[in-house]
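**Student:** Quick heads-up: structures coming right below.
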Structure P
Amino acid sequence: MKTNFPITCKGIDYPSLLENFKVLLKRNGLKYTLQREHILKILYKSNKHLSPELLYNEIKLDAPELNIGIATIYRTLTLLEEAELVTSISLDKQGKKYELADKEHHDHMICTNCGKIIEFIDNEIEERQKQISKQHQFKMTGHSMQIYGLCNECQQNNKEK
């Protein structure tokens, strides 16, 4: 796909994001459809990490008249991820979850019991990664950090048992 051109959604309003999306579709020889737009709209409005299945269910509830297929959701998410308009995290058995790439870089803590995702930013960790890269003469172009464990609620529930 021809997705490697300047496109961003950080700090962008929805109409501008939609225009960028239409350009992306056109450059990739794909048609603009209301189904694809609705995928983008749900991602834009959401403050959660969404699986393709959850996205599918939200669209079915929000706009059943669109008659969207799960394959359309997967293809659109792949396109959006390649264009860096969305980011994903892989959660083993739960598969990938997606979020709009409209935030500054952040890392994730993932509860292995309930699947809750907690976002965090730690400047010390970020600086240490830069130092380690420099020490090894390695040019870091990006990174992803995921910490797995039990969220506070699941820890409390385990104590009660």
Structure Q
Amino acid sequence: MNEIPLITPIMIGNIILFALIAKWYVMPQLQDATLLNKFTPILLLHSARFLGLMFLSSDVVKVGMPEVFSLPAAYGDLLTAILAAIALFALRYKSQSAIALIWLFNIVGTADMFYAVTIGVLNNATAYMGAAYYIPAVVVPALLVSHMMTFRLLLKNKAIQIT
């Protein structure tokens, strides 16, 4: 029996689902929130991106996981988690650099996601996901939508300082 990679339709379906949740439930709740309250939940979510390190664990992924995918995906996620945490603390302590750090986190994190998805598809990384299968199926769509929300919030609010 031929296997078809279900990860792509699952990812697309979940991106649509999370986009609808964001549009109908999350964004309306954030409309009148302070910048602190708008960005804190997003930064907390992305601070958990160290989960991408699972792509390096032989206890999680199958033998043969392409390193061209696993190394940049794991360390890109780790870098994004660190940037999100730094931006979160800057935001919480009302640092003048907070908005610039949120921009940096969001640009780096979005680029990491697009790179990892592209390299993963090109190198059939989904065939080696093992127990980490839920990351591209569920977590990546949620993170992608939250990155788009962050860009929208930054641009819509012309966020330049913390109030």
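**Student:** In terms of FRET efficiency 1/(1 + (r/R0)^6) of positions 35 and 59 (r between Cβ atoms, R0 = 25 Å, to 0.05), which of structures P, Q is highest?
**Tutor:** Largest calculated value belongs to P.
**Student:** Shifting gears a bit: Given a value of 30, 24, 12 for semi-axes √(5λ) of the Cα gyration tensor in Å, calculated from one of P, Q, which structure does it belong to?
**Tutor:** Of the structures listed, the value fits P.
**Student:** If we compute FRET efficiency 1/(1 + (r/R0)^6) of positions 19 and 107 (r between Cβ atoms, R0 = 30 Å, to 0.05) for structures P, Q, which one ends up with the highest value?
**Tutor:** Ranking P, Q on FRET efficiency 1/(1 + (r/R0)^6) of positions 19 and 107 (r between Cβ atoms, R0 = 30 Å, to 0.05), first place is Q.
**Student:** To continue, here is another question. One of P, Q was used to compute helix-only ellipticity at 222 nm (-39500 (n - 2.57) for each DSSP H run of 4 or more, over all residues; to 500), and the result was -14000. Which label is that?
**Tutor:** Corresponding structure: P.
**Student:** On to the next question. Can you rank P, Q by mean count of other Cβ atoms within 10 Å over residues 99-106 and just name the one with the largest value?
**Tutor:** The structure with the largest value is Q.
**Student:** Which of the displayed structures (P, Q) returns the greatest value of relative contact order in percent (Cα under 8 Å, 6 or more apart) on calculation?
**Tutor:** Once relative contact order in percent (Cα under 8 Å, 6 or more apart) is tallied for P, Q, the winner is Q.
**Student:** A follow-up question, please. When FRET efficiency 1/(1 + (r/R0)^6) of positions 43 and 131 (r between Cβ atoms, R0 = 41 Å, to 0.05) is computed for each of P, Q, which one produces 0.75?
**Tutor:** Source structure: P.
Quick note: the coordinates plus some simple rules give every number you see, no bench work behind them. Since the structure is predicted, the reported quantities are computational estimates derived from the model, not experimental observations. Cβ atoms are built from the backbone, for glycine too; each structure is taken alone.
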